[in-house]
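Input: structures, listed below.
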Structure 1
Amino acid sequence: MTETVSIIDDEASVREAVGMLLESNGYATASYASVSEFLAAPFQPGAIVSDVRMPEATGLDLVRKLKAIEDPRPVILFTGHGDIEMAVQALKLGAFDFIEKPFALERLLSSIASALETSANSMRSSQELQELKARYASLSDRQRDTMLLLIRGMSNKEMGIELGISPRTVEIHRTWVMTRMQAKSMAELVRMGLALGLV
């Protein structure tokens, strides 16, 4: 899937200028006049370039909204001199970068290249986590209990006592857990447990 740089700015001339700059450097772009227009559009993987100060919603609001809906796309903010404090706040909230206007083309292109790399990694991680959650959801309640005790480091005997079943039955559940979670080792199962927030 092609990655797109989404440009959000209430000034059409800025959207056009930035869009032309990016397209002439080989990037696919999409432009939006406001945060609400951007949020209403279909999801496009890539990165977001947004002005900090806009009439309806600021770049700070954008970062907050994206965080709330767990949108993995990195946000680069354009900021005027007086907006630096707001941009720093946005960084603390999770914005990827902020660039002061007027900006150097190299600075923008470098930030976008880094953002797109980060975005690709985030999308991959997000997809892996969704797959992991689906595998975990396919376990029976007893298998989930077994997985939880496994990643706590309990032996089959201890798990049998805890669950009120025989060590042989524990072994069967254990095999199912490893198979369904596609874990090749106990260390991998523990990592999966960490990713799922079970530990």
Structure 2
Amino acid sequence: MSSASARRSPLAMVLLALLVEAPMHPYRMQQMIRERGQDQLVNVAQRNSVYQALDRLVRDGLARPGGTARAAGRPERTRYEITDEGRQTWHRWLTDALPAPAREFPEFPAALAFIAALAPQEVRGLLEQRATAQRERLAAIEAQAPPGLPRIFLVEDEYRAAMLRAEITWLGSVVADLAAGRLTWDLALISETLAEFGQ
């Protein structure tokens, strides 16, 4: 596969960004992603995901093995480095991803599409739980930035916090409508709606 057709993914972008900084081995990449809070942006819960993404970058010619290193009492580890094609591709990925919204398929909107299969009060309780969880995530984001860290290193957290605030506000309005009975449904409403609008 040529670098021009290499598949862009959030994890591949993060790994190339780390290799722009310095050559490193996959375990260190995973550590740095966690230390920087970027594990909120990409899924590195399984160490294997870093290795698989890195293997794909190597196959695509965007990264290459750059030697080995051994720390005291540790096995020998292969360090990877970014290629010139990798730098160009990473730049293209950034300039493509920033202006154009991607087609993303998160689970939450998919689940919302089928809340009519549940009772309104059950949905209310579930959305209240989600709002609590999102408030906790927001508080964690707001608490994690070291004082004095330049804003350029915080913009992804600002964005995540803004999205969480918007969702929390929306969840509050839906929960309030469910509590007041302004948003409700039953089998009769669903049947009537399907008869009128279903094909």
Structure 3
Amino acid sequence: MGQVGREMIPVIAGILIALFINNWQQSYRDEKLLESTLQSLSEEFDKNAENIQSYLPRQSHFLDTLRLYHDDTTLSILDIATKTSGMGSPEIYATNWQLSVNNNSMRLLNFQTINLLSQIESKYQELRDQDRFLYPILYGPPVFQTGEEGVAYRRGMELWLNSYMGNEKELLALYEEFQQIVQNREYH
């Protein structure tokens, strides 16, 4: 090995060390960003869970009242809503987690965590779609309908609300699972 070869060894070693340090620093920054992002999502999901849990008793009371007056042709959806103070639907915040987690951080997540976040997003979208389906009934002529047609609308409302509450409960379970993953740092 000549003089030039011996002089190149420290230069190459210095470059390799610098690349290693740079890679380590980038990984550290990505990890911290990921932790911060997951913590923010966790807080958002906590708030959503509170909102859902605050509406479930009202929705349950509304559903029970719909069932109680299942065949009564003299009542409309509005009459049921008046008897129960309505049912309402919770405000659910939805950060696009795919944009929140940058590409470098995304590679740090395991399949279970990515799958869980996708399920949460899908369940959220399903609830929003159910809300859009309900608006024409709640804010249109069906809300005043009595007789056999009113009974049919109320039965539809009963089925819808049962499904909606089921989706809310599933979303709560997904939020809880996400909380456990974040708390136990099982997302790698």
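Bear in mind that the values in this text are calculations on the coordinates, not laboratory data. Because the structure is a prediction, the values reported are computed rather than measured. Cβ atoms are built from the backbone, for glycine too; each structure is taken alone.
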**OP:** Work out the source of 1.66 here, i.e. which of 1, 2, 3 gives that when Cα Rg over 2.2 N^0.38 Å is computed.
**Re:** 3
Original post:
From which structure (1, 2, 3) was Cα extents along the principal axes in Å, for residues 49-104 alone calculated, if the value obtained is 47, 25, 18?
Top reply: 2
Subject >> For mean count of other Cβ atoms within 10 Å over residues 25-32 computed as 18.4, the structure of 1, 2, 3 it came from >> reply: 2
Original post:
Which of 1, 2, 3 yields 32, 20, 6 for semi-axes √(5λ) of the Cα gyration tensor in Å, for residues 89-144 alone, as computed?
Top reply: 2
Original post:
For mean count of other Cβ atoms within 10 Å over residues 9-16, which of the structures 1, 2, 3 scores highest?
Top reply: 2
Original post:
Looking at structures 1, 2, 3, which one was distance in nm of label points 7 Å out along Cα→Cβ at positions 81 and 129 calculated from, given that it came out as 4.0?
Top reply: 1
Original post:
Comparing Cα Rg over 2.2 N^0.38 Å, for residues 113-168 alone across 1, 2, 3, which is largest?
Top reply: 1
Original post:
For relative contact order in percent (Cα under 8 Å, 6 or more apart), which of the structures 1, 2, 3 scores highest?
Top reply: 3
